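Below, each structure is written out as structure tokens.
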Structure P
Amino acid sequence: MIEVRQLTKSYARHEAVRGISFHVDRGEIVGFLGPNGAGKTTTLRMLTGYLPPTSGTASIAGFDIFRQSLEARRKIGYMPENVPLYDDMRVREYLSFRAHLKGLDNNRARQRVSEVLDTCGLEAVKKKMIKTLSKGYRQRVGLADALVHDPELLILDEPTNGLDPNQIRQIRELIKRLGETHTILVSTHILHEVEIICNRVIIIDTGKIRASDTPANLVNQMRAAGRVTAELQVDPLGAAAAIARIDHVKKVRHEELDHGWSRFHILSDSGSDVREAIALLAAQYGWPLRTVFRDEPTLEDVFVEMTRKD
């Protein structure tokens, strides 16, 4: 459905997207993740035809997004991070207006507006002015707008931005239902949601793709690498240096707690377990040891590890 090859976007001397390549298969729900400034929104805007690339190619359902822009955009329903709505229009009126802008004739427009009002749970507010709607309903109107021309692909940029927990759950369930009939590329910061709804995750940082795999595989790779947490009452810099000299330890990070205690996060080689070595080290130097345990990583841990700047 989406095929991206060596896509690059530069602004003067700043390279926002740096030769990325990835694909999204028909029927997938793919999470597109990255920290602020990583290049997520720039990539989505290029895929939807809002920005021209500096170099590289991309296609949607076989149509080149630059040479066959109109054909490609007919396949896409795009919901930007900050949904632009006409506040002085009623919900049904606005969706009808958008349907006609997207090339639907009167009969088809009426049919699709009725369908998306039902799909997005907007029947109760269809006659209300958009400016009177809550944030959650405004997001639903934006999603209905993206759906009104019945696209094969949905591209959603932070669809739960600014919503409360109940609204987030409702939008999540709606996206899961839409995933039964659409291909979806969704950008979000809520990693727990990604683990629940996405078949695959693409992580981008500083304009480059860092990972592309299922959430479960990414978590399992980190689990295999070995992550241990220990709390010691000790000078943190000296202890971190000593722990770093243990066999198989790859990286040590620490944070200072109250009353002289520090928490150490230790990453070790695949298949290793350094808990016993840490306990022996603490006994050797007489360091008070409060806890040492092996972490069960989450997708958030994977994300932080891949995008950490230190």
Structure Q
Amino acid sequence: MKTQISSEPIASQDSAWARLKSIQAPWAWSFVGTVLVWFGIVGVFGFGIASNVAQTALTYGVFMVLVGLGQMLVITSGVGNIDLSVPSTIALAGVIGMHVMRSSNGYIALGVAAVLGVGVVVGVANYMLIRLLRIPPIIATLSSSFIIQSIAITQGRQLPPPPPALGAFATGRVAGVPYIALLALALSIALAVLLHRAVYGRRLSAIGQNARAAWLAGVNVHRTRCLAYVLSSMIASLTALLLAAISGGASLDMGVEYMLISIAVVVIGGTLVTGGKATIVGVWGASMFLFLTNAALNAVGADAGVRSIVYGVLIISVTVAAGGKVLR
């Protein structure tokens, strides 16, 4: 009599994996990656250090969230739309903000207005290059970044430090949560309302899915996309102000690392790269995942080459685990 080996456990495992792969929330994978990396830090360095890293992520990882939220709006507006001027916008806004504030608490409001004004001008200029000159977004925003950076360089000499009140806000906490994290959360909620409850959000999604169909339905495609670029630049400008406040001053290279990061957190977070579907919560998960990954690599003394390799492998792994949903 032959012994028959049951295949039920294997079938059960396959079924569980299939159910996991069919999750309709690709942003969940960024949180899975975050948890795994954090437990890896706990295993290597202990719970105390891992807790400190998590607290740091709520401060410095928030900057990834902010630039990611702006980039998410642009990418949602349709295939090919992207903003590569984020680093130079951060540099120029930081420089202008510090000059206007002149280290005085009384000029903070004026400085914030000036910084947001920089964002509006940059966003409109970027879209004008795309719309009027028919330049692809990747080329238009990359070209404008050189001009913006050049302007920042001419204004970047003898920068005053940030006002004391602004510095106190950037480093302050309530119940252990940084003020800037709460600010980013408030902005995320506002964008969630804009995207999912307001007419603009429905228009942006419709354009991202099919711009011609949206135009035939009466949607002003160019106005909607232009606002996405403006909001992206305004958020980058706000990020510049917070970066300058927490680091004790603005610098011309403080936004360099955020060009690729702003794109990575959007893609890993589950936003469709072809446009039409934004995922704000995914930007948070992806930002925490990338920050913790970078912190872990720095802690073990990995050089730049090793960090780049591991960084890329982890990004690919999370994207593949999501079943390629971000591409469809």
Structure R
Amino acid sequence: MPEQIFFEDVTVGMALPTLTRGPISITDLVKFSAATNDWTAFHFDERAARERNLPGPLIHGPLKAAILGQLLSDWVAPRGRLERLKCEYRRMDVAGDMLTFGGTVTAIVERAVECEIWSRNRRGETTTTGNATVTLPLRADYKDPRDISLITEEMRKDLCLGSVAGTFTYQVEAAWIGRFADAFLDANPLWHDAAYAAEEGRFGGISASPTFFAALDPVETKELLLDDWVDHLPYKNTGGGNAFNEVEYFLPVRAGDRITVEVTYTDIFEREGRSGRLLFRIRENVLRNQDGALVAKVRNGHVRSYDVSMPREH
């Protein structure tokens, strides 16, 4: 994680860190052309550049602006923000040039930091000028992300952790079993044809495919909503979804069954991940039929990731 610079650390005249790129090759220019869909030939074709009386394939102006934007974004990371960027291209830079990018703080107005920015070639000539505005966090408001926990006791109470959070009953019909199998093109006649099921000794009639338990999940069907607070945590959400599903089978689900599902959240915990702080919620669904017989136990995990260094408003 980059070392945060704070608003209190900045003074007028402070130099920004420099960033050197190059020699910038034809390959680099082709990549940028592809990324921006700018296929102006004199950016990567020697002949086209000569026909324009240019000294060589020109480095795109927006490429230089992008590197200056990177310089500024890296300088204020992770909790500062680039508010405004303006670039003017004063000299041509061509393929093969080595460029240095930098800047200076020129003014501090309330919470805004104004900067002059530039690019220079290997001869020290300024080829791009510009200015930018950034905002930075106050040191007094900063919290080290390593000291931040997403989990609160209120969350544990909301999930009824360790206790049955809800009980739901489903009447399973043959048409429902068939629609479920059709959804992933499973034509097994056991899920569709009562006569075939009887021939195979399935005297209970049509049975459901092994993954039918996905249709009997009150959390996925939004009948049980105990963790909608994950959408309101005060940090930037960087991803999430199902983490795992695990099913232990005891009896088949058959057409005509009345299945009762008891939902219990069993754990909530955090881990560090590539996309940020990972918040896991683990639950167990216990399914019983109309006779009270245990049909299945299903464990499910959901995960959300958050950038705890980035408040939601960023």
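No lab work stands behind these numbers, since they all come straight from the coordinates. Just so it is clear, the model here is predicted, and its values are computed rather than measured. Cβ atoms are built from the backbone, for glycine too; each structure is taken alone.
Computed quantities for the displayed model
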{"quantity": "Comparison of P, Q, R - label where relative contact order in percent (Cα under 8 Å, 6 or more apart) is highest", "calculated": "Q"}
{"quantity": "Structure with the greatest value (metric FRET efficiency 1/(1 + (r/R0)^6) of positions 58 and 274 (r between Cβ atoms, R0 = 41 Å, to 0.05), set P, Q, R)", "calculated": "Q"}
{"quantity": "Origin of the value -24500, where helix-only ellipticity at 222 nm (-39500 (n - 2.57) for each DSSP H run of 4 or more, over all residues; to 500) was derived from one of P, Q, R", "calculated": "Q"}
{"quantity": "Winner on FRET efficiency 1/(1 + (r/R0)^6) of positions 90 and 210 (r between Cβ atoms, R0 = 35 Å, to 0.05) once structures P, Q, R are ranked, highest first", "calculated": "Q"}
{"quantity": "Structure (P, Q, R) behind the derived value 1.21 of Rg/Rh (Cα atoms, Kirkwood Rh)", "calculated": "R"}
